[in-house]
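Throughout, read-outs are computed from the coordinates displayed, never taken from laboratory work. Just so you know, these numbers come straight off a predicted model, no measurement behind them. Cβ atoms are built from the backbone, for glycine too; each structure is taken alone.
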Structure 1
Amino acid sequence: MSTPFTIDTLINQLKNELDELDLTNMTANTVFLEINGWNSLYSLVLMAFISTEYGLDLPAEDIRNIRTVADLHKTITTATT
């Protein structure tokens with residue numbers, strides 16, 4: 001049986017994937033562009049993570065519309081169910 005895809009699961013995955021950034025206080029409401037040190041490179045890392053982990057090749061436009069961790073969770077959940 002697989003682990004349910006919760007917001008906490010996603011937060012833990014993001015903390016592992018983006019370990020160069022301080023994501024200690026990351027929550028569902030964390031805005032990616034407000035993370036200290038976030039830049040366009042991390043947007044590309046996020047796109048690659050989504051593609052590798054969930055098999056989703058989201059266009060850059062969709063990535064730009066994902067502001068928060070909760071937005072990302074909803075996008076992945078909607079696309080994979």
Structure 2
Amino acid sequence: MSLTEAELSRAGGEVAPELWREALLRIREITHAEHELFAQLRLAETLTVSGETADAEVELVPAYQRARSIGADANGRGDGDSC
């Protein structure tokens with residue numbers, strides 16, 4: 001929601017650098033999280049294929065929790081408010 005708030009303030013004629021700082025930080029967090037989650041899911045996938053399902057589960061549980069924390073829903077789509 002940070003990016004939306006920053007854009008709304010700009011559209012309203014406000015000068016609010018703090019909103020843009022927050023938006024930038026949030027986007028950076030999500031971008032890094034997406035790469036992290038991608039690698040973690042691929043690791044779980046390869047562990048599963050190699051028969052190491054318990055180790056795959058160890059990777060999937062925190063990956064799922066992290067994905068939810070950045071706005072992903074159970075269908076793999078974002079909620080639209082994460083930025």
One of 1, 2 was used to compute semi-axes √(5λ) of the Cα gyration tensor in Å, and the result was 18, 15, 12. Which label is that? 1
Quick check: 35 is what I get for relative contact order in percent (Cα under 8 Å, 6 or more apart), calculated from one of 1, 2. Which structure matches? 1
FRET efficiency 1/(1 + (r/R0)^6) of positions 3 and 51 (r between Cβ atoms, R0 = 30 Å, to 0.05) - highest-scoring structure of 1, 2: 1
Quick one: mean count of other Cβ atoms within 10 Å over residues 19-26 came out at 12.1 when computed from one of 1, 2, so which one is it? 1
Given -25000 as the derived value for helix-only ellipticity at 222 nm (-39500 (n - 2.57) for each DSSP H run of 4 or more, over all residues; to 500), which of the supplied structures 1, 2 does it correspond to? 2
